[in-house]
Structure I
Amino acid sequence: MVSGVSIIGELNGKVVDLRTVVDQDSELSILTFNDDAGKAAYRHTTSHVLAQAVKRLYPAAKLAIGPSIDTGFYYDFDIPSLDRAALDELEKEMKKIIKEGAELVRFTLPRAEAIALMKEKEEPYKVELIEDLPEDAIISFYQQGDFVDLCAGPHLMSTKNIKAIKLISASGAYWRGSEKNKMLNRVYGTAYTKNADLEAYLVHLEDIKKRDHNKLGREMEIFTTVDVIGQGLPLIMPNGTKMIQTLQRWIEDEEERRGYVRTKTPLMAKSDLYKISGHWDHYREGMFVLGDEKVDKEVFALRPMTCPFQYYVYKASQKSYRDLPIRYGETSTLFRNEDSGEMHGLTRVRQFTISEGHLIVRPDQMVEEFKGCLDLIKYCLETLGIQEDMTYRLSKWDPNNKEKYIGTAEVWEEMQDSIRNMLVELGIPFTEADGEAAFYGPKVDIQTKNVYGKEDTIITVQWDSLIAEQFDMYYVDQNGDKVRPYIIHRTSVGCYERTLAMLIEKYAGLFPTWLCPEQVRVLPISEKYHDYANKVKAELQANGVLATVDERAEKIGYKIREARLKRVPYMLVVGQKEEEEGLVSVRSRFLGDEGQKPLGTFVDDICKEIRTKEIRKIEVTENNQ
């Protein structure tokens, strides 16, 4: 039984329009808005309505692409920038088009005729897309009224089936994602079958705007950016630096507890190193190269990864089979030449610091060591309280594009099977994706989505049985023979900057106490109690608690409100009684007014909370509403 309005069909495993004729025995399912494919078709049709509205109000506009996305849809236009008023006018025009209820009609043309049609309509971006298709391709279009768009479909039967729409925002986007191409105007929108669902989403959108790390991180003075320094090069301010320092010390201590030894390697190297590793041939466009091989005797590049450096630490002395596994860890600053259109806040930057590690192991140790890496990651995610936000992906090679990779098909299939079997054994749900592996090995990518639904890879563990050959790495086995080791490339919390962005959005700035750059603010009710307030601060600091005193000549209510706005976990109000009896009046963002406590008791409690990395839940009470 189909629940909801029918949108498209699934015919023999392929999504199709409801207008598709079924003239033979087939497997057919009818999809609604409750199905992902149905939702995508509904919203993709709405993007066509947007494009038609743009062409009506801006006839000179050129159309690029307009796909559905998880949260709605977007469409890229070659058009002047649009403000909120312009979006509102477009939205009104879209509603007119929907009310007109034009039928969507699909037709096809041979490639040459399709190009001619788009040239006639003066749509250069559509022409470029068609020209990328094979000579014998049959190109499909959809027409609604006087509007025609290049599209594979499927779509709704009519625009009148669209019920609730909203244009969200407009921003710049390079054509085909390359900064070498023209900057277009991307309009984001969403669509639902019910106004109530749309209103709920808009309320949700307001909430996630409050969590956007790019906004909140600046308000909390965690990071900033400066045009004259450069895009993708954030300045981490004292609050953010303290948080990253806390994370880094925790990770380094935990890795040492698990048998890692630390290295410290250069930030750059000669091109010779990257030629051995293969990065010069496979990854050069993503590197910052210093010099020109045609002119300079030596050409250097800032490192995009640490692995080849740690290989030479390994090679500095001969290793026996008894020496393995060796687990190298390094807090590495790396550099990657990201496209300017891809950079955003702390999630995509050109310089970043990563909890990087490489394990050199015997082949018979590979599976258990790989499991150990996954266990470390699980511990880190659980401690940070973000394990439920993660998904796992087996990133494989692309067998149709073998020139991108080193090694044989047999080796790749063996590596991928090993990871797949391991994930199944551990009971870890995962998806698989072709073409997402590094050029020298498949990997487990641990993914999350930001508040706007964009997916990023946070943590990676990679299986590598190939690169040791290129670096002539070996160990001596029990028979005295030289044997190539296997290598695991891994991170534990990944990039510290991206992890910080994720934590800002996860907790809306209300971090667990152990991560806060300011954990306690002492609030004297008048100048007479400054000395006691500073005594309280000194006791806290002596126990490793990050504490400050607010000595401003302000009323205590104002000081409390200020501390709450700064998201400080604990406020300690001190006055005559507190000084005379060695007490503190505790207010927290968890329970509000927690009453008076002996200073020693509060110190013991907060030290335990920090030491155990407790994530306290915020309970809504009359005292903290």
Structure II
Amino acid sequence: MINITLKGGDVKQFESGTSFFEIAKSISEGLARNTLAVEVNGEVCDINMKAEADCSVNFLGFDTEGGRKAYRHTASHVMAQAVKRLFPSAKLAIGPAIDNGFYYDFEFETAITNDDLVKIEDEMRKIIKENLPLERFTLPRNEAIEFMKKTGENYKVELIEDLPEDEIISFYKQGEFTDLCAGPHLSSTGKLKAVKLQYTAGAYWRGDEKNKMLTRIYGTAFPKKSELDEYLVQLEEAKKRDHNKLGRELEFFTTSEIIGQGLPILLPKGARVIQTLQRFVEDEEEKRGYLLTKTPLMAKSDLYKISGHWDHYKDGMFVLGDEEKDDEVFALRPMTCPFQYQAYLNRMRSYRDLPLRYGETSTLFRNEASGEMHGLIRVRQFTISEGHLMCTPEQLEEEFKGCVELAKYMLDTVGLGEDVSYRFSQWDPNNREKYIGTDEQWEEAQGAMERMLNHLGIEYKVGVGEAAFYGPKLDIQIKNVHGKEDTLITIQIDQMLAKQFGMEYVDKDGEKKNPYIIHRTSLGCYERTLALLIEKYAGALPLWMSPEQVRIIPVTDRTLEYAKNAEKVLKGNGIKLTLDDRNEKVGYKIREAQLEKVPYMLVLGDRDEEAGIVSVRDRKTGETAQMSLDEFAKKLRNEIDNKIR
């Protein structure tokens, strides 16, 4: 008999070799029916797996991440089986579950069409009705390679060849279809209910633009058709909010092929919003004791060699020159830390100088792969609210706390605070060449960050292998309207680079010591933040951020002078506005202002001038109210100064 510890802490005994499905069924028929996968000692496994020893068990339904991924991963295999039935010559690459569905990459002899997607989806439904069991089996590495070679799946062969020689390779079989896969999966194809194929896209094999371009088919799956329908409605709404579409329509930004991919042009509206955000950040950082620096956009390779970026990040940098031919090779900066360290090294420091907080509005350059770039969210040149704090070990926790509080304040103020999650990004000791420093230094830094996060009560996920090459990070994550997750803000602990750069301070005991460094952003990348704000508010930004806060619309030429007086008064109060004195109908002007998401309109007619008032049309309510111009100006200033959303 073995002991099975359930999620609530109850312990039940079963015979060794009992499947987890049978265990779930013994608890309740409903639990067995709704369980898609099982978490055993923290690892997600197939529900049909057998319990061989004492373990802790959590049964996973579709309401859990592990359950959803098993469900949708099975859907990706069903799609691959359908493709192989309809296109036998297609080659299989990879097909994982993702946050909102799944995808599979294929090499087709000829391009597929939307009509083909319909056929594939129909074939998937047939496979689901066949209720084929998914059976897991394993092979030694050399046999697995031969097995895949016989089936002609060269991409699978390449994946297996990259694994260690002693690796046991797992496969899943359903009917005539077998795929290389680590799992987990549902017990049968019949467990799937509602599936939908969405669209195709190009994807380089293994994400490398030097490799062959494959066809990626995206889809999603839900246990109920009603849930699928609801999701598809949400998806349509997301398309309307997509900053890459809406931001261009509202003229926040544009792009040019002759300038290059990932190099957006901020139009006056977008530039004005980012200017407002930058001023907000810089003013707030100054209040919190940050000192402003302005450092070069490039440096010699010597600087990056000291920091380690040359060895660990060179492929992501824009290098100017050839090391074999030129005496000096430069590179555009991918981050500001080595530059701000030179500001610290300007003179000898004492413990009395610490903590020393440097802040900078930094333009950075990163050589992103072409397939990774999207609108303003991932670009090759961007601007960031970057900062570095040098402190003593005793000051580390308080300074880290201050960085977290600043980030939270910024996010709450712009309205993104409720949309973020937190990831504790740690090193991967099995990928040692990726990092500098000793094992002891990493354990010390990660231990310190873990204690601080727990003291702050932050709920976080752990991301092994997501740390910077010099230290662990707290990454503040956010998803765009399509569910794609990116890092918005990062706060990193670094106890290594100070020593490499010779950064020291004289402590109370007269000894020279290396400071701890905190790398952090307070609002992250401004371009990415702008994209997320456009999506969050569907282009209707809060008044204090809006590039145009008021549009004045005189009803006739008779009230033009009255409108110009209102323009003068409001501009004197620091309001961003436009006077629309075009020879167009008033209704047309109002509709245009509405489409451009202008927060307030002043529609001024003869009666307004006679009464000495203004008619204010509110974007939020669509209603019009009358008030004095001074009263309106005070209302605007209150909203702007208090950053009301």
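Tabulated data
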| quantity | calculated |
| --- | --- |
| Structure responsible for 3.0, with distance in nm of label points 7 Å out along Cα→Cβ at positions 84 and 484 calculated and labels I, II on offer | II |
| Parent structure of the calculated result 0.5, given that distance in nm of label points 7 Å out along Cα→Cβ at positions 260 and 332 is the read-out and I, II the choices | II |
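No value in this document is a laboratory result; all are computed from the given coordinates. Computed from a predicted model, the values in this text were never measured in an experiment. Cβ atoms are built from the backbone, for glycine too; each structure is taken alone.
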